[in-house]
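Enquirer: Alright, structures below, take your time with them.
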Structure I
Amino acid sequence: MNPIRSELEGKSIVLVDDSIVRGTTSKSLVKVLREAGAKEIHLRVGCPPIISPCYYGIAMATKKELIASDKDVEDIRKTLGVDSLGYLSLESLIECIGIEDGNLCVGCLTGEYPTELPKDIKEYEAKRC
């Protein structure tokens, strides 16, 4: 990203992202925008906080790598260095998708999966790191 200082300096901006997984990309982007002179950065995310990995085929970080696995929204806001942080609610996401909650896997957002996870899931995750 090559921010144009004259467009950002002294301005309040709203940054929109589809999701935050580890937080590394968001944090880097916020740093670049601050260095370009943005006065305020308000981050809005089109997905609820991802608190657990997907065990059903999506290549995703382990639980300990997920920024929201052990932080609340305020802690994530501070970690990313934004002035405000807002996520789409789980209820709103489900409504937007248009699939009934019982027919939609939201395990990565709730930690509750539609099938029982293996007993050795922590060992499995430890090997993925």
Structure II
Amino acid sequence: MHTDSILLFIHPPLAILAYIFVAVILVMSIRYRPTKGYRQVMEKIGILAWSLTLAGLITGMIWAQIAWGSYWSWDPKETSTFFLFLMQSCFMAAFYMRRGRTAFIVISVESVLLIFFTMIAPMIMKSLH
């Protein structure tokens, strides 16, 4: 089995899991309860969403190097996923700075919108994906 075919079983599932946990963060932000237990669960899921998004970016870059000869090409899907990673970083910063429910909801809605854009970007723009 070639490296690029192995990455087929690693990169897409990481990206899909990241999207799922970003959506879970949105639901948790809407239903936010400022209790210690709720915050702990939200923190763990936030870290998981952030980590999976980063892992998806890294495995995608490795796969791009193998497939296209370049780690980064500013492809719409790559770029919007990078923005999603930055948005997840903003979420975690807001979380640790103890910002309120409104900040969590705004950042989470923007993140979910980025996920939708990431999915439709290859259909509306020239893309390697």
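Enquirer: Among the shown structures I, II, from which was the value -0.40, -0.69, -0.77 of log10 I(q)/I(0) by the Debye sum over Cα atoms at q = 0.11, 0.15, 0.16 Å⁻¹ calculated?
Expert: Computed on structure II.
Enquirer: Suppose you compute mean count of other Cβ atoms within 10 Å over residues 38-45 for every structure in I, II: which one lands on 17.6?
Expert: Going label by label, the one that fits is I.
Enquirer: Quick check for you: by relative contact order in percent (Cα under 8 Å, 6 or more apart), which of I, II is greatest?
Expert: Looking at the calculated values, the largest one is II.
Enquirer: Here's something else I'd like to know. Have a look at I, II and say which one yields -9000 for helix-only ellipticity at 222 nm (-39500 (n - 2.57) for each DSSP H run of 4 or more, over all residues; to 500), as calculated.
Expert: I
Enquirer: While we're here: Computing mean count of other Cβ atoms within 10 Å over residues 22-29 gives 19.5 for which of I, II?
Expert: II
Enquirer: Of the structures labelled I, II, which one yields 1.20 when Cα Rg over 2.2 N^0.38 Å, for residues 14-77 alone is computed from its coordinates?
Expert: I
Enquirer: Given 2.8 as the derived value for distance in nm of label points 7 Å out along Cα→Cβ at positions 30 and 110, which of the supplied structures I, II does it correspond to?
Expert: It must be structure I, since only it matches.
Enquirer: I, II: which one has mean count of other Cβ atoms within 10 Å over residues 54-61, as calculated, at 18.1?
Expert: The read-out was computed on structure II.
Enquirer: Still on this structure, I have one more. To test your reading of the models, identify which of I, II gives 6.0 for distance in nm of label points 7 Å out along Cα→Cβ at positions 6 and 102 when calculated.
Expert: Traced to structure I.
Any read-out appearing in this document is the output of simple, stated calculations on the displayed coordinates, not a laboratory observation. Since the structure is predicted, the reported quantities are computational estimates derived from the model, not experimental observations. Cβ atoms are built from the backbone, for glycine too; each structure is taken alone.
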